[in-house]
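Down below are the structures I want you to see.
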Structure 1
Amino acid sequence: MKEKLILNNLHIKHKVISVKHLLELQADIDKTEQEGDLANLKASRSYLNDYRFHIPEDFPEAKYIVVLAIEHNLAKVNFQFNGQKYKILLPHDYHKLDASVEELGELVRSEIIKDPSFRVEHNRTMFLKLLAVRSGLGKYGRNNICYVDSLGSFLSLYSFFTAYDFQVDNWHELTMMDDCEDCSMCSDNCPTQAIPEIDDDEFIIDVERCIPFHNEILGEFPDWMPKEAHNSLLGCVRCQQICPVNSKIIEKFIRLEDITEEETKMILEGKDIDSLTRSIGQKLRMYDSSVEFKIQIIRRNLEVLLN
């Protein structure tokens with residue numbers, strides 16, 4: 001199998017893992033929850049409950065899972081406001097990948113299985129970061145983010161079940177990148193001290209202090225969070241920006257269409273949400289089902305960034 005594939009000019013790496021490891025993967029999740037390594041807030045504890053490792057009921061003959069890591073770069077967008085342009089970041093998690101699930105499924109059949117007749121099923125119910133590390137595709141960074149060789153941390157993960165028998169058994173220990181052993185740049189530069197110190201041997205962050213935990217939902221920011229900590233329209237990229245592993249990868253970014261002065265004012269004033277849903281959703285390449293809700297969150301986040 002090819003080490004690296006290309007689809008729509010995107011670099012893709014992959015690994016396969018037998019479904020016989022699903023119980024072990026679920027045990028990893030259960031162990032994390034039982035040992036109290038999750039945040040105490042109900043929202044963070046319920047997060048992992050949405051992810052279960054099991055064979056789909058309508059695909060009992062599935063034998064393997066193909067795990068894909070797809071290049072998905074950081075985006076930059078100019079917001080025009082009061083006669084100035086404000087360059088604002090939008091992490092890869094929040095804008096569409098230049099490849100559809102259907103295209104990725106076809107890639108699995110044609111380039112990995114090399115038999116278009118085999119059924120492949122996209123799966124949305126597994127904790128992909130854990131799956132990628134256990135398959136050997138990636139490793140954890142000290143910041144609890146998945147890194148893949150040559151792609152860094154700016155990537156999207158997908159998984160597909162298949163009945164094809166690859167006759168290999170990829171299973172790896174949960175490991176942190178060697179680069180992290182003597183490096184504390186992410187923890188030293190985390191604006192909310194969410195990443196453990198270098199002498200800690202765990203790579204589980206303090207979720208309740210992580211900026212995305214707060215700026216992806218509606219509501220007021222906690223009093224302890226400094227305004228200068230905010231660095232992107234949604235989520236946070238501070239630890240990924242500073243990471244030496246990403247030093248060259250971060251130079252590749254996607255330039256999104258400018259947000260006009262009128263659109264910026266409409267966002268801040270909360271006017272004509274229906275019109276904004278169309279124009280802003282298209283310019284920021286957001287996923288259709290979440291645009292209207294996200295605009296309300298963007299309004300609050302944008303106010304902080306522009307100030």
Structure 2
Amino acid sequence: MRRSRPRLGTRTGLTIAVGAISTAAILVRLADAPAISVAFWRSAGGAVLLAPAAWRHLRVGRGLDRRDTQLVVISGLLLGLHFALWLGSLSFTTVASSVTLVTSAPVFVAVGAAVLLGERISRRAWLGILVTTIGATVIGLGDAGGSAPAGNAPLGDAMALAGAAAVAGYLVIGRDMRRRSVPTAVYASGTYAVAAAALLAAAAVGGRSLWGYGIGTWAALGGLVLGPQMLGHTMLNEMLERVSATTIAAVVLFEPVGSTLLAWLILGELPVTAFWVGAPLVLTGLVVVGREEAALLGNAATATP
């Protein structure tokens with residue numbers, strides 16, 4: 001019975017995180033503000049909310065050494081770049097295409113985790129990642145022929161794909177930090193703060209306003225902080241102590257399904273036929289990856305004296 005609880009907790013945590021981040025694209029669309037400004041408030045809000053918990057950990061535990069600090073800065077810059085690119089992509093292409101491409105991070109994560117962290121990926125896990133990636137690609141390609149909020153969908157798609165590469169680096173660094181028992185609050189608040197600082201500088205250079213929004217926009221920004229940021233990214237950082245960065249990236253591939261359904265219900269963006277072909281592939285791949293990870297965790301628990 002004791003061994004079943006960590007697996008149940010992991011699955012629950014991943015479910016909550018994916019559900020939360022699936023609302024991000026909808027909230028961004030509902031926020032009448034520049035993408036850089038939205039990204040800043042999302043990052044700054046997360047940093048502020050986690051600061052008290054981070055401070056308590058730093059007071060009673062070990063602080064960040066020089067290497068940890070450098071990694072937090074690099075991770076924060078990557079996260080800020082991810083937010084800027086992905087949120088910006090939503091101005092050019094559809095929710096389905098943008099979210100699908102930005103969650104194609106497993107390809108980048110697998111290479112990064114193998115090269116930098118020495119993680120080995122089983123053949124079954126590779127198969128699951130392949131199936132989820134194919135399903136996500138089917139969704140994106142099918143939606144590419146539909147209506148987009150602007151006439152430059154290829155630019156939006158390219159920005160979303162670059163955002164996937166950036167968030168992959170963020171996940172790999174987070175996995176390394178959590179394996180070395182750096183508290184989630186310390187790591188997450190640090191990366192959010194660095195991301196916010198970088199985005200603030202970008203907003204100043206680009207002349208983007210951070211104030212003067214209506215109540216609906218502020219409500220959407222608050223929802224982004226509490227949902228996708230706190231329950232989404234922060235929960236994923238917590239899960240990185242239990243599962244690999246590649247598994248996290250593969251599980252996040254469920255986001256296109258949730259986001260596309262929400263876009264259909266709230267924004268009236270009806271999924272094309274290809275969505276109903278790609279979505280089952282995504283879910284099937286996630287089941288394969290999830291079972292493989294659970295088996296690996298079970299073997300590790302059995303081998304522990």
Structure 3
Amino acid sequence: MDEITSFETISEYNAFNNNETRHPLVSVVDISKAAPRSGKKMHFGFYIVFLKEVKCGDLVYGRATYDYQEGTLVFMAPGQVAGINNPEIYQPKGYVLAFHPDLIHGTSLGRRMSEFTYFGYQSSEALHLSEKERQIVLDCFAKINYELDRGVDKHSKRLIVSNIELFLDYSVRFYERQFIMRDHILRGVVERFEELLNEYFTTDKPQTIGLPGVSWCAEQLNLSPNYFGDLIKKETGKAAQEYIQLKLVNMAKELLFDKSKSISQIAADLGFKYPQHFARLFKKQVGQTPLEYRSIN
């Protein structure tokens with residue numbers, strides 16, 4: 001599955017799946033109309049959401065695989081590559097919502113797209129739907145289909161984009177429900193995150209690697225940065241970067257009691273390249289400079 005099939009336009013993807021192109025920038029694709037095929041990698045130049053109805057193989061996303069179940073949503077942003085890890089011929093079934101970034105430029109949805117962080121999730125972090133949730137998704141798709149069948153008029157774009165936005169907002173709610181249902185997993189991630197940071201600062205990694213970033217932490221925990229950040233925010237109420245900064249400040253407070261070390265040495269020990277960056281973060285979090293904090297403790 002090394003060859004990659006690239007789709008830059010909606011019409012190309014429609015043709016691949018034997019669907020009519022009713023609008024150049026958006027489509028609800030019935031992939032059951034596609035010819036039987038084997039697994040292949042695909043690159044998309046537009047937003048795409050898969051609603052799989054039946055298992056058709058393991059989805060490959062990067063180097064990870066994910067076992068598809070019925071009623072699973074997978075979200076992909078432009079530029080991402082995914083594929084089905086199945087050498088056998090199979091008949092795809094389900095629906096795909098595909099929409100080009102040009103469709104949403106200048107709209108409320110265009111301004112809000114960064115809020116829908118699940119477009120950056122890995123496939124193993126896909127959204128599993130209940131039957132009622134699946135029906136809501138299909139209803140949103142049906143409303144978009146209705147507008148596409150009517151043909152383009154002055155209301156089309158607003159109604160289509162509004163229904164896409166409604167669907168994405170529902171997906172936010174469904175993901176929050178999934179987080180709650182997997183609360184034990186969520187707490188386990190926070191505990192592992194805390195352990196990771198504790199281990200990091202007891203080694204020479206701060207001096208050799210520098211400050212631990214959100215992407216680095218997510219990679220160590222085998223999560224995508226977006227999913228990891230959303231999990232930490234859900235459980236702690238703090239962004240992952242803020243959590244790291246609070247950990248840094250707490251470590252700094254301990255180190256400041258050792259008056260044999262200069263402020264610059266402590267900053268370097270924590271992974272700061274420049275002492276002034278350390279001092280700025282410390283004052284922002286504590287309300288005092290490191291030197292002021294040391295002098296009264």
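Work out which structure the value 25 belongs to, where percent of Cα pairs over 34 Å apart was derived from one of 1, 2, 3. Among 1, 2, 3, the structure yielding 25 for percent of Cα pairs over 34 Å apart is 1.
Where does the value -15000 come from, among 1, 2, 3, when helix-only ellipticity at 222 nm (-39500 (n - 2.57) for each DSSP H run of 4 or more, over all residues; to 500) is the thing being computed?
Working: 1: -7500; 2: -24000; 3: -15000.
Working through the options, I get structure 3.
Among candidates 1, 2, 3, the computation of distance in nm of label points 7 Å out along Cα→Cβ at positions 135 and 207 that gave 4.6 used structure 2.
Determine which structure produced the value 14 for relative contact order in percent (Cα under 8 Å, 6 or more apart), calculated from the coordinates; the candidates are 1, 2, 3. Provide the component values of the computation, followed by the final result.
On the way: 1: 22; 2: 39; 3: 14.
The read-out comes from structure 3.
If we compute Rg/Rh (Cα atoms, Kirkwood Rh), for residues 127-214 alone for structures 1, 2, 3, which one ends up with the highest value? Going through 1, 2, 3 one by one, Rg/Rh (Cα atoms, Kirkwood Rh), for residues 127-214 alone peaks for structure 3. Calculated for structures 1, 2, 3, distance in nm of label points 7 Å out along Cα→Cβ at positions 23 and 167 is largest in 1.
Each value in this text was obtained by applying a stated rule to the coordinates, not by laboratory testing. Because the structure is predicted, anything quoted here is derived from the model rather than measured. Cβ atoms are built from the backbone, for glycine too; each structure is taken alone.
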